[in-house]
Structure 1
Amino acid sequence: MLGASPSPTASGQDAASPQPGNPREPGALQRPKAPTLAPGPHGLTPVFRRAAAPAATAPKTVALTFDADMTADQGPRAARGERFDNPGLIAALRALKVPATVFMTGRWAEEYPAQARAIGTDPLFETANHSYSHHAFTPDCYGLPAVAAKDMRADVERAFTAFAKAGVRNAVPYFRFPGGCYDDGALRAIAPAEVTAVQWDVVSGDAFATDADAVAEQVLAGVRPGSLVVMHCTRSAAPVTEEAVRRIVPELRRRGYRFVKVSDLMRPS
């Protein structure tokens, strides 16, 4: 869950030359090929925020991304009826024919395996990694419990294993830090997992929002060609996202935008 615009301390990349998808599998997951970025300085995990500024004649593209997050300790709340999923949002994306990248936690995939499998086998979507626990990868990140540096790689790979167990088939080697918080230590710790970290350049403001129009207006004001938008797929903490998406999509299409997945945004034109 994103509480506000993050302030990462490590330097990242807007875009770089994509590399072929890495065939090495954490756990038993079969990942489809997808473009990734080359490692950063000293082998640090690379960071992607948006596509490079396209040529004036290039098609206008934008990627909507959705964090399906649930922390490792929220099981009791789910058992009492709190909903961390949002099937209405996924249905809306399908009805609107909007490709999207869903950044899923392993704990979410365990709680909602049928939904994880449905998303994870639908060619309209791709499933990316948002950690297993949704605990922070830096010491101070919106009050989230922190993952020890020695456990960070395992947390990432445990999420991929949870995806495989749920039946996800479209997982891509992309990772979004919980809260968007990272530093060089975190980039170094997860480098052996061979993922590309994915941030964003447009914050939707849907987390804990109650006004769908305000969310839509914030997205529409921020999107530029090549933008990457962060939103959420959880009714509990982002209850107006579906309604906002139903406003955002037709307006961006009216402005000439085409919706793509992160892998498409990262792929050279």
Structure 2
Amino acid sequence: MSEVVVSSQETGMTDQTYTFHFKLTHSVPPNGFFSFLLSEDEQNGVKISDHDTVQNNCYLVTRTGDKLIECTSGETEDDGRHFVNITCSEDGFGPYGTLKGQILSFKIKGLTNPRARFIDSYFQLYTMDEQFRYIDKNFEDQQFFVRMSELKSINSLAIKPESKVNGYTTTYEITVNPSTRIYPYDMLQMDFPPEIGLPVIMECSSPDLNMVREINCFKSGTSTVHILLVDISDDIFPGTVFKLYVHNLINSRSTRPTSAFENIVIRDSLRDREMAGYSKSIQ
């Protein structure tokens, strides 16, 4: 048996609590270690939000309640994967360590959810003795993974035309305040109101060249616009505002408000998965 329960199913949420349930196939000696190696997917996998939070919030779940236990966290030297090591100390597990067949539950707070929805993020569980020699590196019969089902909301998003003259060809400015970390080849996607005319060949740019060095845009169907962030100077962190321009759009010919911009999402284009959405109405 193996299971991972997360306090939230929302993409990219930080400081989440993960509870691991599993059955031991071998004993772990006193002062040995349970080592949880987090996802190998650096961009989209589970990672540590804050090392201090993790190291102060590792618990052994028992029938009488959660018991604070000793743990450390860090990153592997070869590939930078995050890990959490739980010590099989006498205070937490008694003088004889753990027994084969024992069912354990660990609760760890301070982890960040995968930033993409509907992608499996796998963990590896190793056990070691007090000299950090591996007891078991496989646990092949116990797969640990999580999959997020809810989209995190984009912090804010604003869209405005350079000109508001009816029927005029103009540039639309999109201001984005992301709630999730942005990497190269992430994409902003949205459905424009049918009253706004889109050119056959889309053209986009950004005034924030210190962040967004190269973008590409295209449309699908009659109204869906995709803005691909091909090259960014550094990863764009949550709360870092940036602007995008979509050129040669034709304003509505009516003086009435247009329909709303809809289906606004930030996607990981390489994995074709959504990471964050925006549900507030924009006209």
Name the one structure among 1, 2 that helix-only ellipticity at 222 nm (-39500 (n - 2.57) for each DSSP H run of 4 or more, over all residues; to 500) of -8500 was derived from.
-> 1
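A value of 14.1 was derived for mean count of other Cβ atoms within 10 Å over residues 165-172; which structure in 1, 2 was it taken from?
It traces back to 2.
With distance in nm of label points 7 Å out along Cα→Cβ at positions 37 and 213 as the yardstick, tell me which of 1, 2 scores highest.
Details: 1: 3.7; 2: 3.2.
Going through 1, 2 one by one, distance in nm of label points 7 Å out along Cα→Cβ at positions 37 and 213 peaks for structure 1.
Can you tell which of 1, 2 yields 0.00 when FRET efficiency 1/(1 + (r/R0)^6) of positions 93 and 221 (r between Cβ atoms, R0 = 25 Å, to 0.05) is derived from it?
2
Out of 1, 2, choose the structure whose coordinates give log10 I(q)/I(0) by the Debye sum over Cα atoms at q = 0.08, 0.12, 0.13, 0.14 Å⁻¹ equal to -0.45, -0.78, -0.86, -0.94 when calculated.
2
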Figure out for me which of the structures 1, 2 the number 30 belongs to, where relative contact order in percent (Cα under 8 Å, 6 or more apart) was derived from the coordinates.
-> 1
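Of the structures labelled 1, 2, one was used to calculate distance in nm of label points 7 Å out along Cα→Cβ at positions 133 and 229, giving 4.8. Name it. All intermediate terms of the calculation are to be shown ahead of the outcome.
Working: 1: 3.3; 2: 4.8.
It traces back to 2.
In terms of mean count of other Cβ atoms within 10 Å over residues 125-132, which of structures 1, 2 is highest?
Details: 1: 27.2; 2: 15.5.
Once mean count of other Cβ atoms within 10 Å over residues 125-132 is worked out for each structure, 1 has the highest.
Here, each number is a calculation from the coordinates, and none is a lab measurement. Model, not experiment: these values are computed from the prediction. Cβ atoms are built from the backbone, for glycine too; each structure is taken alone.
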